[in-house]
Structure P
Amino acid sequence: MSIFDAILQGIIQGLTEFLPISSDGHLSIYQHFTGNYGENALIFTLMLHLGTLIAVLVTYRKVIFDLIIEAFSIVDDFFHKRLKGQKPNQARMMIYMLVVTTLPLFGFVLIKDFITSFAEDSDIVVEGLCFLFTAALLFLASKCVKGKKGAKDMSIKDALTIGFFQGLAIMPGISRSGSTISTGLLLGYSKDFMVTFSFLLSIPAILGASVLEIPRALQAGMAYSWPVIIAGLISSAIVGFLAIRLIKYLVINDKFIIFSYYTFALGIIVLIIGILEKFIGTTVVGMLIL
């Protein structure tokens, strides 16, 4: 892989991780048409995700710092037995709900290898169907009555529901940010809160996925040179930072539906190509080369 190709994939990752159009889906399609799918592609994708994690940490550094301070306060209250009967403040409630929303991911870990096989194979029919699912979810969210609920209004049931839909995003073509933001909007939470909550949720999701993939990365060895990896990581971080600002603007200004149109059109195209490839027995790129 060239540095140019790494930067290009970093741009794709940075844009699609935070825009509700599925980063894994887009990378899977890109790797499908360039012939870069497989174990090595999955490892490189992991590195690109770490780049977008940096973008979240930079963008929400103040919020994250406040949550870390509050987390230490929770620990202190626990050891001094002050938690019982205590009404949590906004930051503390945010921490509780982030933890609860992350819990469903542990269930999806059990089927992770089965799900990620769709991103590693040479078939894109599943990706097409998943893009259509994302389009439907985004469309429903864009048409629902906008609520005003925030962290202090979130129930355990709502948190688990959002967490379940976040878990579905391990499927290539189902957007993690799109799923969490859309589900929150459908449950009556405010646009501004759900954008922040969704991006904070990406931190444990990306870290967890990274930890799970480390053994496979070590087993596969270093497939790409460090300059290539660093180029992809930096480009995904920079573009991810810009994409976060863009999605905040579009969601708050009710422009969410444009992503529904985009993923619907992409899903139809990918599905048609995937079905066509099954009939001809080769990829469209392979057919053109022949």
Structure Q
Amino acid sequence: MSFEEAYSAFIMDKTSYGVSDSTLKNYHNIFKTFKKYLDVSSPISELSKRELNGMVVAMRKAKLAQNSIATYTRMMKTFLTWCNNEGYSDLHWHNVKEIETVKEIYTDAELEKLLVKPSSSSSFCEYRNWVIICFFLNSGCRASTLRHIQNKDIDLDHRQVVFRHTKTKRIQVNPLCSQMVIILREYINIRKGMSENYLFCDQYGDQLSENALRLAVAHYNKSRGVKRTSIHAFRHTFAHKYLVDGNGDAFSLQKLLGHTTLRTTKHYCQIFNKDLADKYDEKSPLAQLIRQRHRIQR
């Protein structure tokens, strides 16, 4: 069996297992990258560590980002583990270490611009986009999760929303703050529709596509004078502000973000110790030395 044939069987197995469409899309895109650096027509049983190491070296020479290379090698390891279990290969491989990065977040100045409620004369789309931004900042949910929320998933009386479409495929119930309840009560009264209809729809009442949501947020942000348009940055912003401004803890944040392990939560957002920052003027060697110097000069 060739590398390509084994990879096709791997995708078929994962499809039957029920992995998400976005994950399958990633599998296909990653295979396109593998084809650039490996002979995918050769037998999978003959694949060697030397070839895989050569692939990594070639990726680095091509100036691929370290974390992109780490993603490809992690996928390769997953694929080879599957091949080992199926008896197609006995090759084992290692991951490439990722570089910890600071997550992109929206600044308070940007959020102030985005959270100004549109006027009553605004279009439904602009008003809906404002509600979407508010919802992202209330829940920190993923774009795919938001797109699949139906009217029936909102429980204003108990101030909660049911997420049925999640990355882990587990139903998740998240709280709604009182301000979000007020916003949604007005929005639902205007949006109307049946209980099975999607909460955030297009102007015709249909579900927003992935691309339509991305373009809607980008257009809305730019119209408010905000150059940053990343939807996922709202998730990062939610995590950061929950920990820093809200004095939240990592364990409750883990549940809100729907992470299966705390390790994922810590990796996803750099946990900032607010207490440490608040008291740092008392402990910083620089601050102590400058204070001492000023006392001597007086």
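No value in this document is a laboratory result; all are computed from the given coordinates. Just so we're clear, the structure is a prediction, and the values are computed from it rather than from any experiment. Cβ atoms are built from the backbone, for glycine too; each structure is taken alone.
See the values below:
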| quantity | calculated |
| --- | --- |
| Structure from which 45, 21, 12 was derived, semi-axes √(5λ) of the Cα gyration tensor in Å, for residues 44-195 alone, options P, Q | Q |
| Label whose coordinates, when distance in nm of label points 7 Å out along Cα→Cβ at positions 4 and 60 is calculated, return 3.0 (choices P, Q) | Q |
| Computed -17500 for helix-only ellipticity at 222 nm (-39500 (n - 2.57) for each DSSP H run of 4 or more, over all residues; to 500) - originating structure among P, Q | Q |
| With relative contact order in percent (Cα under 8 Å, 6 or more apart) derived as 37, matching label from P, Q | P |
| Among P, Q, structure where mean count of other Cβ atoms within 10 Å over residues 124-131 as derived comes to 23.4 | P |
| Ranking P, Q by distance in nm of label points 7 Å out along Cα→Cβ at positions 132 and 244, the structure that comes out highest | P |
| With Kirkwood radius over Cα pairs in Å derived as 22.7, matching label from P, Q | Q |
